[in-house]
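Listed after this line are the structures, all set down as structure tokens.
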Structure P
Amino acid sequence: MRICGVDLVGNEAVICLLELEGQQFTLPDCRVRKLVLPKEHSREDLRQFQFSFAKLMTDYKVATVAIRERQTKGKFAGGAVSFKLEAAIQLIPTLDVLVLSPVAIKAALKENRLPLLFSDTGLKVFQEAAFTVACAAHG
């Protein structure tokens, strides 16, 4: 099963593909590491983001997307644009979208340890949260 982990930061959707075959995890190559919505975005820009995300998931045969939930209040609260991105992803009819809270992610990783160290993945540092949420969703 192939999962796409998503970390929404500002106007960017940082992604990481993770596949589990038997007991073996693999990180499939992906042509993009993040999708960006223009800062001064229009309705059409949001539609284009949604289309691009759906096309990427179709191209890489991803059926499940796991999004790290953002806080609605406090120091680490998500911005309005990131909530728009989440809604755009959730409304893609061909995808099963999970939104995992930081508490749920931590519990899943405590129960099922990370399959490999992040430093051994070859991913960029900014993809760590997306990798972690993908691992938690596989648990």
Structure Q
Amino acid sequence: MLADRLLRDGRPFHAHEVLEAAWKSGPAEERDLWQGLAQIAVGLTHARRGNARGAVALLRRGAERVRGYQAGAGAEARAGSGSAAGRPASPFGMNIALFLATADDLAARIERDGLDGIRPADLSPGLLVAG
């Protein structure tokens, strides 16, 4: 997946553009997933550019949007309706749980300590399940 490679290469703004294209062209039931992932990528971009406040805001906003997608998928699956009933735990091979945990941890660290202690590797999380 191109967005994963861009994130791992330290190019979150470009990953954002790829994820935004998926958000705008994909099915409505996936919109929150792709939009949230794009927002996390923008948060990583803000962090790389030295904007701690913007980084924290977008990392958190994106993570919450992806969680909303997951919660909606769970509700649809429990009701037995919609396409969520057949959704895999790792949609499109993505490790959503790890990616969200990374975004949450990074937002908390930046809010608590600022950007000075954040290593470039911390700003290059992978999105795909390690294989």
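Just so you know, all these numbers are worked out from the coordinates, no wet-lab data involved. What you see is a predicted model; the values in this text were computed from it and never measured. Cβ atoms are built from the backbone, for glycine too; each structure is taken alone.
The figures follow:
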| item | result |
| --- | --- |
| Source structure (of P, Q) for distance in nm of label points 7 Å out along Cα→Cβ at positions 62 and 102, computed value 2.3 | P |
| Per relative contact order in percent (Cα under 8 Å, 6 or more apart), the highest-valued of structures P, Q | P |
| Computed -22000 for helix-only ellipticity at 222 nm (-39500 (n - 2.57) for each DSSP H run of 4 or more, over all residues; to 500) - originating structure among P, Q | Q |
| Given 3.7 for distance in nm of label points 7 Å out along Cα→Cβ at positions 22 and 54, calculated: source structure among P, Q | P |
